[in-house]
Structure 1
Amino acid sequence: MTTATRTWIEESVDVGGTRTQVLKGGSGSPLLVLHGAGGNPGWMPYHEALAQHFTVYAPSHPGYNKTQRPAWASSIADVAHFYLGFMRVLGLEWPSVIGFSMGGWIAAEIAAMRSDRLRGLVLVDAVGVRPRVAQISEVLMVAPQDVQKLAYYDVSKAPPVPTLTPEEEAVQWSNREMASRLCWRPYMHNPKLPDYLRLVRVPTLIVWGRQDGIVPLECGQIYHEVLQGSSLHVIDRCGHAPQNEQPREFLDVTVRFLSKL
């Protein structure tokens, strides 16, 4: 029986005194992949697919998984500053950034601060802007099974909710606590972010699941409106996680966009 060779590595790097977990794989131009509020999911099939074209860096945010929680990190803007330092430490010059959900908000804040340091931006069902009509669903205080029902158009495509060891459960609760710290007030958005983004000039792809039950498509349309020159790609029969629910279409449009930068 043969064992498949692992194509990625896990590293721990020091970012301003914060020990930071990073998963890394692939080759080519750098691509920083920022996870959502639930935590770093590990090296997923979409990471592996992206790594066929780019050098993928998939860190755990401050206070998540194996990354230490710096006392000063209490907002998404703080985390964006952290990642500007992360880019310096790892020597990532002019990377592209892709962010999922809360990770998309972080990516947008990075662009608002230093768009000149980015090659391109991909926002996937990102929180960060407040919808004008609908609402962003509350997901921090509900059970994972209930979050999945909101997140997936076809719940059968959702990864199974695992049985956790006590240690894994402690990590999950710590991740949730950090998400609350970063996103609670105001809930899942920065009122000034749309105005910041009107000043940004960076190639941007916005990807959205049409049936996202957590972050309404209206938010994607607002991002498209304020980010000059951006493109919005809406995936049908898809919820909050296109990378899992409709991976082929998600990867096709994302790789095509990033490869042209």
Structure 2
Amino acid sequence: MTLTLYQVDAFAEQVFTGNPAAIVPLAAWLPDAVMQSIAEENNLAETAFFVPQHDGFHLRWFTPAAEVDLCGHATLASAFVLYDLLGYTAPQIRFHTRSGVLVVEKQGSDLQMTFPATMPQPCTAPAELAAALGATPARVLSAFDYVAVFDTEEEIRQLQPDFNAMQKLGLRGVIATAPGREADFVSRFFAPNLRINEDPVTGSAHCELAPYWAAQLGQTRLTAQQLSPRGGSLICEVRGDRVLLIGKAILYMTAEITIPG
């Protein structure tokens, strides 16, 4: 069986920036083990697969290690493939996922995603968290990740995490964040349990970050930068229990993959 695979840089305006995702359109689902093997072979943070259904598409995301409940950048990349490469023309794309229905709209060269908002709550920091980050945050919260809040962007840039120690913390991963110099806030995201030591740009992390910073800064529309080596930018807008994530994507590669079948 031959399938088309698109590699797309999400939250990026030029290749070699943002977060790369592999997108594989399907007519019908492959066995889960085969999709997991494709994701492991790709060795990217996420490989996404989608199948058409009556009112949109069913979308699933796989890291090299496991299927995950939510992924922002691979959703953005999937919408880019549909709109820019496969000729999809409807005003909205409805993706049915393990996190509910996610809606994506094309707005000029931007893509706007609507995701569920998750407000992180104050928590008692695990004793190992500061050692794993190599620095002590000003405060720690948690949702589906630990959110370590620092006072300055410089502290975020200078972090040198111990990923082996971080694997013992539980939850999905660790977000380090602070007010930004040029953006409203900055962040880095670490998820060694998913075999992603540092993710380049993490849409789903901003479902936690945007509500937090909206409350801290008293504004609902925010600019964000993720300070990974590749780097990436997005706009977040909090609307009640939803977060709008707005960004761009660009095609890096189109390929054919051959799998048993």
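Rule-based calculations on the coordinates, nothing more; no lab input. Here the structure is a predicted model, which is why all the values come from computation and not from measurement. Cβ atoms are built from the backbone, for glycine too; each structure is taken alone.
For FRET efficiency 1/(1 + (r/R0)^6) of positions 32 and 88 (r between Cβ atoms, R0 = 25 Å, to 0.05), which of 1, 2 scores largest?
On the way: 1: 1.00; 2: 0.45.
The structure with the largest value is 1.
One of 1, 2 was used to compute Rg and Dmax of the Cα atoms in Å, for residues 176-247 alone, and the result was 13.6, 36. Which label is that? Only one of 1, 2 returns 13.6, 36 for Rg and Dmax of the Cα atoms in Å, for residues 176-247 alone, namely 1.
Thinking only about FRET efficiency 1/(1 + (r/R0)^6) of positions 72 and 152 (r between Cβ atoms, R0 = 25 Å, to 0.05), which of 1, 2 has the largest value? Walk me through the numbers on the way to the answer.
Numbers: 1: 0.10; 2: 0.50.
Once FRET efficiency 1/(1 + (r/R0)^6) of positions 72 and 152 (r between Cβ atoms, R0 = 25 Å, to 0.05) is tallied for 1, 2, the winner is 2.
When relative contact order in percent (Cα under 8 Å, 6 or more apart) is calculated, the result is 19; to which of the structures 1, 2 does this value belong? Structure of origin is 1. Which of 1, 2 yields -10500 for helix-only ellipticity at 222 nm (-39500 (n - 2.57) for each DSSP H run of 4 or more, over all residues; to 500), as computed? It must be structure 1, since only it matches.
Can you tell which of 1, 2 yields 3.1 when distance in nm of label points 7 Å out along Cα→Cβ at positions 96 and 144 is derived from it? Write down the numbers at each step before the final one.
Numbers: 1: 3.1; 2: 1.9.
The read-out comes from structure 1.
Work out which structure the value -0.21, -0.79, -0.93, -1.49 belongs to, where log10 I(q)/I(0) by the Debye sum over Cα atoms at q = 0.07, 0.13, 0.14, 0.17 Å⁻¹ was derived from one of 1, 2. Mind dumping the intermediate values first?
Values: 1: -0.21, -0.79, -0.93, -1.49; 2: -0.22, -0.79, -0.91, -1.32.
Clearly, the read-out refers to 1.
Of structures 1, 2, which gives 3.1 when distance in nm of label points 7 Å out along Cα→Cβ at positions 64 and 216 is computed from the coordinates? Kindly include the intermediate steps, with their values, before the conclusion.
Details: 1: 2.6; 2: 3.1.
The correct label is 2.
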